[in-house]
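Just below sit the structures, each encoded as structure tokens.
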Structure 1
Amino acid sequence: MQRVTVTLDDDLMEDLDRLIEYRGYQNRSEAIRDLARAGLKDMTLQSESDQRCVGALVYVYDHSARELSKRLTRHSHEHHHLTVSTLHVHLDHDSCLEVAVLKGNASELQDFSAQVTTERSVRYGQLVLVPEEQAPN
């Protein structure tokens, strides 16, 4: 194991200490190792566009926005080969939440996610990618 010295500003250190308390880490090193692993995994998925993944795209949108439901449906139909399942929830009078479970190459899932989440009146969107496990030979 390597020992590394890192300098963090006070605000970032406070945020890290809150994370440590919230998640129950034994020490700062454990938290920083987990954050580094997560960042490296994220970077790998972004750089390896042909990596097969499963994913969940979660987004909230204004269902009364003009033509938005039609545009979102069009995106889904144009990428039907990526979609495993979709959940639609009415949050309140104006807002809907959708969760799309996806499967395909990382770049395809990221492109689809970007098309959906950049639509006007989509208020929130996040894609979570998980590499597909390869079966042993």
Structure 2
Amino acid sequence: MHGADTKSTAESNKAIIQASFDRWRAGTGGPFELLAETADWTITGNSVVARKYPTRAEFMDIVIKPFNARMTKPLVPTMRSLYSDGDTVIALFDAEALCLDGKPYRNTYAWFMKMQDGKMVSVTAFFDSVAFDDLWKRVVPRSSS
């Protein structure tokens, strides 16, 4: 029975992530809503934002809010593939948006999301750090007022 439970958990987790990406693409929500308050998010590599963020709030405040403040509209993802194995879901996707300076931002991401009770509790993210860093250094974020 354990194998069947693992399979149903994997499929359930995959469906939860797929639905969140569908909402993200439609502009009605997204995967960050699934982040547990105590979730850690690790950005790999050598980007200006690469490190481990120990909480949802820290990750959102340091990376996501300033990222979104550089865009004219929210990032739009296009799923390439979605995999699940037990409590881990892996999303490979492209995403793009128009920056405040009128230039497009495009990147390809791979997120490894550990799930627990329908929430992401640990994420490791891979992306093209050259494209990200160019955006981060080139575009001044809107003020949050």
Structure 3
Amino acid sequence: MARYIQPSRIDHLFNRTVAGLTRLGISVWGSRILYVRGRSSGEWRTTPVNVLTLDGSRYLVAPRGVTHWVRNLRGAGNGELHVGRRVEPFTATELSDGEKPAILRAYLKRWGWEVGRFFEGVDAKASDEQVRAIAPGFPVFRIN
């Protein structure tokens, strides 16, 4: 069964706050509003995300596991990132578990204060073995 952590009330409040600021054009630590077509409805679905830049590539990481936005992005293969009025279309490629450790470590280094509780006790200083062990539960997409 795919790993998924349901958002709490505090998560909903935090996401609404970040989304509101991002829609106004204020990116909070790299936040964007992800727009992706629903896999069944075809309608645009939105959620705030953190875009990680590492070694010249950009990534979306799903700290809560296989969420709706992950399933929609898998189905659509593309979407848009919004900050204020700026819209950036992108295509997405999901990474294999073997490609994830460096990205997960960098993500935790940057946003561990925000999402660390979703990472099963693993932080940016964890051993390579620990990061590899949790990688299957954390979808990661390279975006272009």
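A short reminder: the numbers here are calculations on the coordinates, not readings from a lab. Predicted, not measured: the structure shown is a model, and the values here were computed from it.
Among the shown structures 1, 2, 3, from which was the value 15.8 of Kirkwood radius over Cα pairs in Å calculated? Structure 2 accounts for this read-out. Given a computed value of 1.70 for Cα Rg over 2.2 N^0.38 Å, for residues 12-83 alone, which structure among 1, 2, 3 does it belong to? Value 1.70 for Cα Rg over 2.2 N^0.38 Å, for residues 12-83 alone corresponds to 1 out of 1, 2, 3.
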